[in-house]
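Quick heads-up: structures coming right below.
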Structure P
């Protein structure tokens, strides 16, 4: 029994030795020079905050300037037979213009559209918190997609 426990402890300690995070900045072939918020929205600020980790300057990597604009809309998706709202739809659109270090013309335009349908809740404070959680998840997904798309440019 002790040998089995010792084996699993050994496996747990040395089995994770080669772990590296998926979005590690060490293996990226680019860095971000600057992020500009075109429409001064809170949504764009949150996306830019998540991309700030990729601002480390390196001379042997490609440098990109980003201009980001975003918008979010909440719509009533459906109503019940009495006319009460039963589901909402949140749509987030993010447009990213990518500029190289020495160019004033965009080298690529990236568009990200995400939507999420959610049920109405009786408790409005719970509904507002749920909307905030949904928005944070969408922002995280879009930020990750921006990182991946920049890697492929």
Structure Q
């Protein structure tokens, strides 16, 4: 079946990344599938996310505003689950972004929170209801009402 197979994130500080990402990925339902000295992989369903370091890093700082990936968006379940993750995130190395517009920074029909860790990685934690509405809207693009 077509779909996302995996995402590999190169990090400069693996110990810090393991702490930040382990908490977040665990909260949204991922499970650690493997670990080795230079990294680890977390999976859910048929997809997985790998955190790893490399001697080929071009720098020590991730810049989400440079060409490339800006952020990863994760389905987190119901809105109250998103609220719980957003409330606990600062205790686990993630700072809220756009908090003045939470939970609708993505628009009135999109319930989500945005977080950034100290390394500059940005994630979006999306409520299932928002994801369902967005999928339905995308399927109806170009369809007469």
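See the values below:
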quantity	calculated
For distance in nm of label points 7 Å out along Cα→Cβ at positions 107 and 123 computed as 5.0, the structure of P, Q it came from	P
Cα Rg over 2.2 N^0.38 Å - highest-scoring structure of P, Q	P
Structure from which -7500 was derived, helix-only ellipticity at 222 nm (-39500 (n - 2.57) for each DSSP H run of 4 or more, over all residues; to 500), options P, Q	Q
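Every number here is computed from the coordinates shown, using simple stated rules; none is lab data. None of these values were measured; they are calculated from a predicted model. Cβ atoms are built from the backbone, for glycine too; each structure is taken alone.
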